[in-house]
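Heads up, there are several structures right after this.
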Structure 1
Amino acid sequence: MSFDGEANLLLLLKEVFGYDSLRPGQDEVIAAVMDGQDVLAVMPTGAGKSMCYQLPALARGGLAIVVSPLLALMRDQVSALRAVGIEAGTLNSGTSPAEADRIFDALDQGALRLLYLSPERLANPQNTRFLEGRKIDLLAIDEAHCVSQWGHDFRPEYAALGEARRRLGMPQTLALTATADAATRDDIVARLFDAPPHAIVRGFDRPNIKLQMRPKASPARQIADFVARFPGDCGIVYANSRKQTEQLAAALAAKGAKAIAYHAGMSTEDREDAQDRFQREDGIVVCATVAFGMGIDKPDVRYVAHAGLPKSIEAYYQEIGRAGRDGLPAETLTLYGMDDIRLRRLQIDEGDASDVQKRIERQRLNALIALAEAPQCRRQTLLAYFGDESGPCGNCDLCDGGVTLFDGSVDAQKALSAILRTGERFGMEHLIAVLRGEDSEKIRRFGHDQLPTFGVGKDRGLNEWRAIFRQLYALGIATVDLSDYGAWRVGPKGREALKGNMPIMLRLDPIKETRGRASGGRSRAGAAPLPDNIDGALLEALKAKRRALAAAQNVPAYVVFSDRTLLDIAARKPRDLVAFGDVHGVGATKLERYGAAFLSVVEAAAG
């Protein structure tokens, strides 16, 4: 940080939130906010985006408006802020008259620091007249990719936020998202800001999350085996249909898991009950459609599984990002098969989107399939899609040696030659038709039946060539230009491959249904270090105390203390309030509120 008051901010961070330092990226965003700049911040899921507006709001002492997509998320963030002594509130359809009166009184007295509103409420002038004439120090817009039609989760109500910002007098604005490529970022800027904001794009890597993808064999069994490795931990299993969520929940419950279903076909009351149980109880696994999860801020989700292929690589990134937000080790498993690929393509083709949008969605799906079929480090392939670079991560199934490779150099040279000889202007299906020597009007029209590469790939089938092309994309040997109708180009490594200067190792028959190799114990690569000498019995007693306190206050368990805090207590075994105040995540308010209760648990465990 370079702004004045750095020491005071870090003092507030410790005294209020109980943290000794900011996470990577938070300092840069907070510095720009404190400097008065409008900011577009793209940070990985779990990077602590909420602190980027909560700490400045507390330090400044003014009013911050926070736009968030889910009522449950807003409610839980307000509970967490009030638990550390920060005056915050949310106004929504479920706000009681007494709570609304409290919020308006705090507004009138200048005591309210953060007010959470849904995009629908903020965009409607009739619902926000009470803000007219008030000084708004900061407008924070979470999940800002929803503003853009190029984003993977566009929402019309978000598109009206630019006008709402102008109506509020153009307050300083912080737009935050975890999933925005260059086109989406440009659209966010155009829709929200009157001038280019200070853009901060941090790395997309979540090194504490283990990435695993396997072909489907028996999905219910594969999911059950995976979930069984996390007894007592919270997790999410994503399914591709409402029926499958219920089937998976029933199958997991029959094996002793605390499994519940969640989908849009359930009543509002049942959905809210499921979400509340997930937020407030330990060891819950939610089997859900993608209707569940946006805005979920539960820090101790230890695993995320997909029973089928997600709809895009951005959706995959966001959904797995709900695991391990506390920085501790977490795992993911994604199952895929040809049926998923066919379904996703059909959904795109039969959707209501424009032809341009459909083309973009097809390329995004192909990027996800390339990730599933990647022949080397899965994290490298994922990060490359977002423009990041990484060495082999050591924390994915491919780095663990989970696939069989073969020398695909000759196949790669055939594919690259077809790309070059057709002028780097055509998509994958046309290039494969050239390689396989197919007779079509399009091939004859462009004279591609006269090329030396015409028919040189007759020995391989259509799906084999698709898998080879996707792997070349995953390796960075070939690239796809989304802005030019999905035209394939020879990448930087492709020239060397064509010359025969580098061997190209590809996966053998990646679509073939084979049973995935079981993963070993939880990886700790890239994760926050776990404390040594954790007392397991004490940890369970601390969790029981946390559950009881959270239930009494009707708040999620992590609002009392996070798992990381309980692990630190179980390792340190503090015997007095001074020592307890040194525990990670224990600020002054929580020390006063909970210190004695948890010290009594430590004392009882010591005998």
Structure 2
Amino acid sequence: MALSIFGASALAPVPASGADGIEINHLGINNTLVRVGDGGRYLMLPVQESNDDARINILVDGKIAETIYVRLAKSKTDYYVPFDLTPYKGKNIVLDVVTPQGRSSIREAKEDVCWRGFELTDTPDMTDRETKFRPAFHHTPMYGWMNDPNGMFYKDGVWHLYYQFNPYGSKWQNMTWGHSTSTDLVNWKHEPVAIRPDGLGSIFSGSSVVDHNNTAGFGKDAIIALYTSAGTSQMQSLASSTDNGQTFTPYPSNPIITLETEARDPNMFWNEKTGEWNLVLAHALEREMLFFTSPDLKTWTLQSSFGKGEGEQSGVWECPDLFPLKVDGTGETKWVLICNINPGGPFGGSAVQYFIGDWDGKTFTADKDATGKIPTKWLDYGKDNYALVSWSDAPEGRRTAIGWMSNWQYAAEVPTMQYRSANTLPREIGLFRAADGEIYVSNAPSPEVLALRNRLVADKSNISLGNIAKSFTLPEANGGLYEIIAEIDAAGCDSLKMVLSNKADNKVILTYNAAERKMYFDRTKSGIVDFSESFPVVTASPTFEDNGKITVRMFIDRSSIEMFGNDGRFVMTNLVFPEMPYSSLALSSFGGKAKVKNLKIYSLSTK
């Protein structure tokens, strides 16, 4: 039968001893054995999010095969998660469950609803219960928790996206590498989990490369993944794949890098100039990056470090990336060191900082500003772009990247339950020199997102603005999906305002301040904002122009707005949870006249 994994309404009454094929043996107030017989490919586990994690040892023929952590339901079932029994078919399977809830007696322990909720099924009902807020054109997991994108590579026309994934609940735990693939960076196919926790611990973030020259000895064009094994300590491990990243085999001699202090998120690349592999490793609590070299991806030599005392230091450093780019309009090449940080973002919580400099294969040397200091620079001035990293082997020399579209301050509390978190739109990373002489990173939507355009619903030109707002209708179909492009000349006014609103009086207010050369994004009244005190904020971004002329390109999905200004020279990514789709755009200016030279609004759709 098909059993819904989302919502207690599908829970049918079953005997206290368990459903068909399941036997419950209570051993004490906090310890229970669940014996699983034949009857289905999946064992459905009932979850209550407000509970603490129960530890479940999966015993196969009497030996621990794996350990998972699940917030088993005590008083009510919020949803179900499936545990795949296929690898253990034909064997004796017992779940040794240790629950954290305090109880006074076994009689009380037996009343937990989870014991009546375990079910066997061949076909879990994966129907989407989150259509109101689940993004339509951003990647999300089918269910469960997702955070950092990692391990991404491109091969044979396919973009592989791996991510930190909890298959057993919608809050952080059981870190594995989830896996999705796409041929167009817009439509994603969910693949089986790629790398699971093992005896060295959970599988944290890392990177993957195509080993074109078989330097590691696993075969020409094998996929090699490096990741952090997070057990009692953090160490770096290797796994290889000979089926284009569908399945990975851990290296028998793992771990391959060990340190005396916490380090994580290895990011590697082939250095053509030096003929060896380079690797950046986040020395998290030391607030620095470590750099290694290797001839074969197995043996790594520490060469240098960068970052102590530099940039934003108030949070841990994580999820690095390092790559070269040409500065727009010049032949100059500079290196970009991405350094994700949490907390310490400009508006609280997590964010992406970066450094511009040079890389000689062993040492990163950061550029200094006119004062002789290494400046702190931010890639995105919203609150919801973190753990941004790029694909390896991207075609045509592209530097294509993607981020986790959330913030550690409230990621586990957003008003969804079937899944939690999405990725940003894919972005093309570039470099530009601004009026202050400094080099900055731009990130513009990847060209593939043009395929999202469905219909041009508004095409206006030479709109004169004053303090009486001019309004335009926005498409509400399919949950309110659209792209807005506005070419604005605000040189003649003090400020310009763009307001997205709906009939529930939810509104997002975007304000350009001409004197400050800043764009403000106010989501304090954007809809549902009360799930976290850190959510209703105003973020602000420099616009990197000096003439009041800006072009704004915005993508509005069901629960997010991404604003790209002046071809990605300034970017603001923010989640929103409106009670109904934003249906109106109002434009006005204050302290003088402004002109919208062109305004285009496209409805968007996926295949």
Structure 3
Amino acid sequence: MDYVVLEAAYEVGNKVGGIHTVLTSKSARMMERIKEFYEIGPYYEKKAQVEFEEKTIPEKFHETFVEMEKEFGVKCHYGNWVMAEQSPECILIDHSGIRKKINEIKKELWESFQIDSIGTDEWFNEPAVWGKALGLLIEKMEKNKVFGNKKIVAHFHEYLSGTGLLHLKKVKSKVKTVFTTHATFMGRTIAETKKEDLYELIEKGFKDKKPASNELAYSYGIQAKHLLEKASAQNADVFTSVSKAVAREAEFILGKKCDLILPNGLDMEKFPIMEDLSVLHKEYRNQIRHFVEAYFYPYYYFNIKNTMFYFIAGRYEFHNKGIDLFIDALGELNRQLKKEKSDKIVVAFLWVAEETTARNMAVMENMAIHQTIEELIERELPQINKKLFKNLMEGRKLEEGLFEKEFLLDAKKMTMKLKSKKDFLPPLSAFEMPENEILKSIKRNNLLNKEEDKIKVIYYPTYLSTADGLIGLNYYEAIIGSHYGVFPSYYEPWGYTPLETAALGVPSLTTDLGGFGQFIEENLGEKAKASIDVLKRKGKTYKEEVEGLKKAMKEIYSMTKQERMEKKIKAKEYSGLADWSNLIDNYIKAYEK
């Protein structure tokens, strides 16, 4: 390629959300296609220690970096982004030296682009300052002919990098710009607050040929971020989004039609093959089973081998991520299964991180009891084996003298401890925490973890880790050990969680309101049913959505082991449609354009 690509995002070397996954997962394919490719992000020392390997500044950058520090007080760090595949060359900008100029930057944004940023928070101010430093750096690279006579394409992600793009526009730079919106700020805000139905608003806007007004942003108090995002889209040479869902939303809210769609993908080479996943599933499923036994068995017993594990995961966005729908549908399914007197159990995990105080002491005590009983039996087994053999050889009753008095005494103590719990119910959460929307919804649906309940719930409000002292698995391991990932989002610009789940050989569910759901509908239609389910939410009442999700979960529940295995294989196969090796061409088209 006869041009240089500078990809700039606030999440380069600075993990905040989903854009980090987009950038890290595609970097290897990008480096294959573009000879000179650089990632640019903010420099935060603690984050950089984890994600960034600093190296000696190459000669071609040296003059520019020295001038940036001398003229503006902006220090540039050069190295490799080690969190990304193939560790691309990376520049991290320490913008702390110009933070004091925030008001000058805001004044400039108003005078040049009518961006009203009075009274903004740090999620505007901090990226705005970094973006300004970014724009100054790219301008100076161009002026100093760092890349010789090669053309430069600067790719900016989200409003967080927008001030960099607008700076280049203001100084009439010849650098060509691409701007990608992963979700409009206004769209996400409207969806979260539920004051209005976002999709009805969009459809009405297209029907009446009236794009969203700036006044709407003012009514939600998000005018600064919206206006920055809008100006970035309007002033970019090429405007892109990550899905058709976002493209339609952006056209209505930002008033500009997308030039191209850049769907999000994964580097499927980094995911285990199906044969390995089958082995790993058993290993991690058994570890989840072990945790579930410790969690519930002190209160009552059920057959863990006839138990399935469903889960939802993601940010704490109760409505947007469909957590409300998931819990309501679980409540309906629980009522149905109890009526049908089904013998199979579902343990539904909610892996949704939230502020917690500490691990639930009852759960920790249960795990300690469970561990003690296991160790007690483990220690006694060699002696029991010898006595069984001796009794068998001598023709005695097999159980005669089988257990030592000390063992029986210890076992009795454990039994007494377990009896003390029989009058209580297993906790709803593995952690101590104040009651929130999730816990209220669980209780409202009478999902109380009673013995007769066919749906048991475990709210796990922290990031999964091999060192958490509970399940003891990281996120991907926990997915592999499960049976069904449920992601019934109301607002989902793309949807990495159902894609990752499918790539790990586990059936998943998304919705037709999300980018990934529409991608699956377009490419597979009904073929993907029960492998990558697409729940119909467009134009449906909430009651219909609950019923639809309940049916989808019941279908997985009712399958034989063989049927589930076939769906797992298909889920893995279909996830390959979103392999970066297939999707990276869209980025190249944007740069060529």
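Quick notes on this one:
- Structure (1, 2, 3) behind the derived value -500 of helix-only ellipticity at 222 nm (-39500 (n - 2.57) for each DSSP H run of 4 or more, over all residues; to 500): 2
- For FRET efficiency 1/(1 + (r/R0)^6) of positions 415 and 431 (r between Cβ atoms, R0 = 25 Å, to 0.05) computed as 1.00, the structure of 1, 2, 3 it came from: 1
- At a computed 124 (volume of the Cα convex hull per residue in Å³, for residues 391-462 alone), which of 1, 2, 3: 1
- Taking volume of the Cα convex hull per residue in Å³, for residues 423-582 alone as the criterion, the top structure among 1, 2, 3 is 1, with the largest value.
Since every read-out is calculated from the coordinates, none of them should be taken as a lab result. Quick caveat: nothing in here was measured; it's all calculated off a predicted structure. Cβ atoms are built from the backbone, for glycine too; each structure is taken alone.
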